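Structures incoming, each one as structure tokens.
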Structure 1
Amino acid sequence: MELTFPRVAKENVWFREVATILGASILIALCAPFAIRLPFSPVPIVLQSHVILLMAALLGSRRGALAVLAFLAQAAAGLPVLASGKFGPLVFLGPTGGYLLGYVVGAYLVGLLMEKCKTRSSAKTFGVLCAGSLAIYLFGVTHLANFVGFQKALLLGVVPFILGDLVKTIVCVRLLRAPSSLEPLA
């Protein structure tokens, strides 16, 4: 006589993993309207980049990167889930396409570094999130440089965003350090 309980438990774990990844991708997509177009830059100010980093810090490298890939698949399929309502596969070839790839790398990096942290202080969390932002900048600027040159890509795709990204990073650190409703307050 064979019991099927372990298989049922495995299927529930798989379902939970998929639901978590898809839920995170939907949360990222819901942040699309929170974007500000800059008249001098093809790169908008977005909330999505830091929601991605926050999700990766919470979910880890594999699930964080998969959530971003699911989000980008939604965009490629034609859903208006990118900043300013952009969508479709051609967006990946446009000036902001490198930032989209950088989202995957940044999410994986943040998740991996958070997994490797033995202790999670605010300073370490801040550094990890900054590393994720730098990965996004690196891929974004490298791709944007194909359209406007490297120096101009830095001026249009990094410089206007540094202060705001630092503020968003601090907010993310605060959210990650906030006591969970499941944890007893000391």
Structure 2
Amino acid sequence: MSDQIKVKQADPSYSVEFVQKPLSLGDLNDLCDATDAAIEGGGGFGWVKLPAREIMERYWQGVITIPTRDLFVARLDGVICGTCQLMKRPVNNEAQSFSAKLTTTFVAPWARGYGLAKMLIRAVEDHACKEGIAVINLDIRETMSEAISLYESLGYERIGTHPYYAKVDGKVLKGYYYTRVIDQKALDQDA
């Protein structure tokens, strides 16, 4: 007869936040680790090979300083495990100021299955509406089937295909372009 001890594990906590100040050293490290995991897991990011850590750190520190980029991070039990960026138009592009681009969306493989990617996208959409943005556009490699399914389930409409979008491991891949109206009233208003 063996004694069995049952340990009840707490449910993980998860959240999404808009980053409005420089990342702490711990958060920067977590973000770089999550990025490494996403790249090694096959994508969600433009890099296909891991860059040097210093390059990745400079990249993320730079994102925070760009006024036309808003960075959102997902956390699982307090650890950054994913991101999404909203790229707004520069002020000199008045004609397209109603739209923005969703980019750099990923969740590290070890943090998938909690709905964090959907939470990230919805948080960006809510933020974009508050910023007066009516349309969100994005593009994605054809091989990102789970992400494509997610975007389509959230109402993103495929509007085009680029036959020579990316090259990964020597293979040329198509890219798909998507759009979603997130605020029809704002779209219909005069400037």
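The table for this structure:
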| read-out | value |
| --- | --- |
| Comparison of 1, 2 by distance in nm of label points 7 Å out along Cα→Cβ at positions 75 and 163 - largest value held by | 2 |
| Given -9500 for helix-only ellipticity at 222 nm (-39500 (n - 2.57) for each DSSP H run of 4 or more, over all residues; to 500), calculated: source structure among 1, 2 | 2 |
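Readers should treat all values here as calculations from the given coordinates under stated rules, not as data from a laboratory. Keep in mind that this is a model prediction, so the values were computed, not measured. Cβ atoms are built from the backbone, for glycine too; each structure is taken alone.
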